[in-house]
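Listed after this line are the structures, all set down as structure tokens.
All of the numbers you see were taken from the coordinates with simple rules; none came from a lab. The structure presented is a predicted model; accordingly, all values stated were derived computationally and were not measured. Cβ atoms are built from the backbone, for glycine too; each structure is taken alone.
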Structure P
Amino acid sequence: MATPKPATDKAIKRKSAAQVALEKLGLRTPIDLALHVPMRYEDETKIHFLASAPVGEVVQIEGVVTRCDVTFRPRRQLVAQLLADDPTDSQPCTLRFFSFYPSHQKALAVGERVRIRGELRGGFFGREMVHPTIKSPSVALAAALTPVYPSSAGLPQAYLRKAVLGGLARADLSETLTQAGQSSLQALAGQPVWRLRDALHFLHHPATDVPLQALEDRAHPAWLRLKAEELLAQQLSQRQARQERDAMRAPVFDPSKNADWAAVLMQALPFKLTSAQERVTAEIGVDLTRPVPMHRLLQGDVGSGKTVVAAVAACRAMSAGWQCALMAPTEILAQQHFAKLVQWLEPLLKTHGRTVAWLTGSQTKRVRTGMLAQIASGEAALVIGTHALIQDTVSFARLGLVIIDEQHRFGVAQRLSLRRKLLQTTDGQALSPHLLMMTATPIPRTLAMSYYADLDVSTIDELPPGRTPIVTRVLSSERRIELIERIREQVNSGRQVYWVCPLIEESEALDLRHATQAHEELSQALADGTGVGLMHGRLPPAEKQAVMAAFVAGTLRVLVSTTVIEVGVDVPNASLMVIEHAERFGLSQLHQLRGRVGRGTAASACVLLYESPLGDVAKARLRAMAQTNDGFELSRIDLELRGPGEVLGARQSGAALLRFADLSQDDGLLSWAREQAKDMLAAHPKLAQQHLDRWMGGKVEFLKA
């Protein structure tokens, strides 16, 4: 018996490369492959007559090659003429290849009969196809629509189709919905509900009589089942994460048993909290008296006063003998928090022999070592900084409360790292710190119900008195000279101005005016002693601080900056914000930037400077900015325009975003999934876990961040 010939090294390498590409797409298990549904379909089931074939669509024709030449004008290309089988039309179709091989010339030899598939184009010289696929007419026509899957380099569709088919055959697709769940889903849909197995088999191999529109619009009942299952998995994971946290222990901050530093702070503040601030402060205070970890999101529009609420929460932790860590995404924002909290809290801390520590990546080794010692000893009751707080060298003595500002700008893994700095009590029991996350980007209702379902949400829905309304104007860049004159008027009247640019260097892809060029232009235009500062991400930290300090002090009247000043910067004298290339920014960023002005008593304005032509989405964004200052309404519009993936920001890192459901259309399914998740975890935990394992895999851990 002959020994089987071993596979060649080339074949092994080819297989391993495709396998690596599969894993990069997250396709590691049979269920991963089964749930990797097509992004579109190609119809290879029929032959079109050329005369009636629709221009602009992919069609399939057969015929005889009547000409095949290599031409060199205007560039080297292979041009063939195909006389298609069509009793009503004898006009040939031109086939054009700009990249070709000898095999193409052989397949398209004059007199050969071929089957061609490609996008049919019309033109002055008749109909043509560019780079169509070539097959022999002897190959049987497809019996079903051909799926086209999301792929990557090194992963041909043929290999992917075979892999998906194998995964579909091996995957466990047994029923996980309860009978009651299926009945309620059917009542909601108003039609019979497909089994998951049937839905997936259909989507991978749809029948030829199903309209492509129904498949591509995800309106078919097979899609309904996938959307419902996906939303149920998400709700189960969020609810399970909440249950797991409720089983953990956390330190208890009971003001009745300790000195109430929070009351002392509020007495010392030069302003009175708004009713909304008092309400959310009370909500947080109740959480901190419970022995389970708080996991609360504090949302409030730009300038609504979240920082003072965080300071009150920090006082509750510190007066009970615990430490508080406040983490901000940028050094500028961390510096702003540090300055404000030191002003409010340092007198109180000094009275009790405690300090505030400042920790960022730009500190000298000597300064950093001193700060680390204060944190480890517990002398530093409050620690403020950037992601440097979560490095391994940082050791807290008694970390009881973690506050994360602009939480969506941190990766999920970063937030998990901070939460994992667990505490050990004297009896050896592990304690988890309370967690308060803050955002000035309000969360739309459907996002709160889905991605933030494991959180308690507090909302500051009013602004402190004295905040002046901001007038927003949308202006073409052609009126730039007028705008610079307006800046001169503002500066001459004693006011200050922000000018924000999206880039700091030229880009071939984006022809944007960078910050340094804008700085030079404004410096020349205002060459009358007006200080024009420049701030961008590449400046050394010391220079950033110096520029910001000069602007805060009023020495600089105009600050040209990239979006490093997006959040946290508080200069009451600044009354004009100019955002250059506003069409390049998202709504939440535009709203954040606009919130840097209007912080004093002077009338304030925001000018959105745009370049023509504007796309439909950019027009909608700028129109929304001009029409409302309401961050909650803008967040709703932002979700419609961009979808949850971009709105959520860094939270998507590791967390499974919805692939099938659409929150703007499937809110009824979301409500169904919430109720089902509650019922399944209570009465059918094994089914719930089976459903989670199928849909979430190893991604559930990231939902605890």
Structure Q
Amino acid sequence: MQPWVTDAQFATQIDKEYIFANKKIDSFLSSQNQFLIVASKGMGKTLLMRLKRNMIEKSEPSYLLIPQNETSDYVSLPASLSHDFIKSMEDSSFWEDLWKISISISALLNFPHKITQAEKTSIKNELARVNLPVQLREDLLSAFEGIFRRKRFPSGVLDILLQEGKKSLEYVRSTALQVIHDLFNSHITSGCCIFIDSFDQALNKLFPGNLVIWCAAQNGLLKAAWELSRHNRHVKVFTTIRQEAYASFDSSERSNIRGSVLLIEYTTEDLRKIFLNAIKQYESLDTIDDFVGFKKIFNGYLKTYEDIFDYICRHTISVPRWLMTIGDEISNSRRERGIIRDRQKVKKQQRIVANIVNRVSADDLAYDYLRSEMRLFFHNDDPDNFIENLISKINSSVLSLPNITRISDRFIAEHSWAGTHHPFCLLYNLGLLGYVDRNASSTDRQQIFKKPYEFDWNYENILPLNPHTYYLIHPSLHHLIQKKNYRFNFNKVGIGDGLLWGEKEEARVEREKIRIFISYSHDDADRVVKISECIEDHLNNKAIIHDIWLDIWKMKSGKWVQDQIFDGLHESDFLIFIVSQNSLGSEAVALEWKTKFSKKLKSGEDTIFPFIIDNTPFDQLPKFLEAIYCYKYDNNQEKITNLIDDILFWKAEQTAVEDRRKNPRAASPMEGQGPTSS
């Protein structure tokens, strides 16, 4: 049993037999036109570029491959750079020029030149006109003399250039770019492939937190690789670019470059095949069932069985590296090969696998994904602080629009956050928050999570804000939140990208959701807002999905006020009547509670809860309400929690009655406890 490789740089077996290829990847491997590999972290960019190199090496033995004795030029940058460069480095054209010079010089230093003495003299005169660093000029002269002084990598040339002063480097750009470009086109006259990888990681190390430079530098490399490959038909510059940087690429030539780009994306079925390929390679087993020891896993929260791969996959963000990491952990835990047939052992194995998936997807993947791989997108804020603060406020795996709005407001009020004014937009953009919407190809509703290749640079307005939908916390965060927040509730619905949201899921969430209408006099508005905020806090603490109808929170322009109020009354489960001398004298308030009271007369359900906030005596309550037990606020927040607990009690009673009415002979709960899973 060998460890699963999660970093392609350390993979020893790079062969098409062991690497899954969908149609797009097959096209890339067989194409002469695609050489720019774009993908998010962990999608297999490096693996595919190594495979492409191997295939070229076998099919075109006469080609010059750079670097010659390494799989790729894994970029490293100087340990430090002059601050004078920072402004220039925020411009992609700066990096485009430097990469053009660096790649061209590297190719010229590696290429075997056969030229006449006259050509040598001409080249020497050309190089004398440009302000190249001394060692690079001497290297080029030696190469054209047939004396291979040093076969530098492109990143090695770039390193030398970046150590020049700003004034000197600008002189290099202005004098050397065209001369070196002409030499490159004139003297690279047979097949040459150049491989550049991991530039994004080098930028992360040198410019931690600088998203502008991170994007500009990669887009400059992208443009340089395309331009050099386009102008010299003998050359292909293969390079890997992070999808997030590519998403910011707004050059007028983007549509032209697109044909040279492989944008890696996988379907769920693709991911299943990738996982199965790994099992065959590392475990010498034929099926996923053989690897884990069972076909389906029992979900203790949902009381249902689920295909084991579906369970593993929905705890990832459709990234192969996540699957490899989980697979490696499962492999480490196995005590025997083959299918476990004993029933008790299967149950035990299910618990082990469920715990591994929950733990690894949260602690080793989602947490690390946010705090390291996606650190740049926090705009110099501390991801650890962000994560701790936000997850401490998330008490439910399913959230309503009022839930996320309120949590976001509280988060921003407590947290110095410079990146986005809506933290849930960030989670959504990174694929860790989904929502329910109609399927584009049918009338079915389904769960939608962003894929890594759908990253959007519009931070503020990308989350669909729909009061009639639900927002879903990605399963990879469940275990993480549960560890930090004991109040977290799983809501008993399966969550995962592409899962249908049918009547069963809707009913499960709706039975837990509570809608409260607050009727009050505007003369008491300041006190009522504070009370309403306390109500929300208490419902959040209890992980209750809720919707509080308070006019100053809910009213929208474009529709009659009275219509909006009656819609709120009709849709609410309960009405809190804020009793004061002001509200008792308000005809509008009286109309609101009387409208709700008519429901009690028709159905017998208790839906009105008076709450006295001033010195109004109990005996001054309206006649129809005087027999209802109510609390007097007296600025005591405990009275608010008592009120809400009473409402929740009656909500539970109503739900139980409804359940008995629908299913008077309900079966007893399933026996036995399945593995803790989400």
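Comparing distance in nm of label points 7 Å out along Cα→Cβ at positions 521 and 577 across P, Q, which is largest?
P
Suppose mean count of other Cβ atoms within 10 Å over residues 153-160 works out to 14.5; of P, Q, which structure was it derived from?
That value comes from structure P.
Just checking, which of P, Q has the largest value of Rg/Rh (Cα atoms, Kirkwood Rh)?
Q
From which structure (P, Q) was distance in nm of label points 7 Å out along Cα→Cβ at positions 225 and 313 calculated, if the value obtained is 2.9?
For distance in nm of label points 7 Å out along Cα→Cβ at positions 225 and 313, the value 2.9 is produced by structure Q.
To which of P, Q does the computed value 0.95 (Rg/Rh (Cα atoms, Kirkwood Rh), for residues 481-640 alone) belong?
So the calculation was done on P.
From which structure (P, Q) was helix-only ellipticity at 222 nm (-39500 (n - 2.57) for each DSSP H run of 4 or more, over all residues; to 500) calculated, if the value obtained is -14500?
Comparing all candidates, it corresponds to Q.
Given a value of -0.88, -1.09 for log10 I(q)/I(0) by the Debye sum over Cα atoms at q = 0.12, 0.14 Å⁻¹, for residues 297-544 alone, calculated from one of P, Q, which structure does it belong to?
P
For which of the structures P, Q does the calculation of FRET efficiency 1/(1 + (r/R0)^6) of positions 289 and 625 (r between Cβ atoms, R0 = 41 Å, to 0.05) return 0.50?
Comparing all candidates, it corresponds to P.
For which of P, Q does distance in nm of label points 7 Å out along Cα→Cβ at positions 377 and 473, calculated from the coordinates, equal 1.9?
Q
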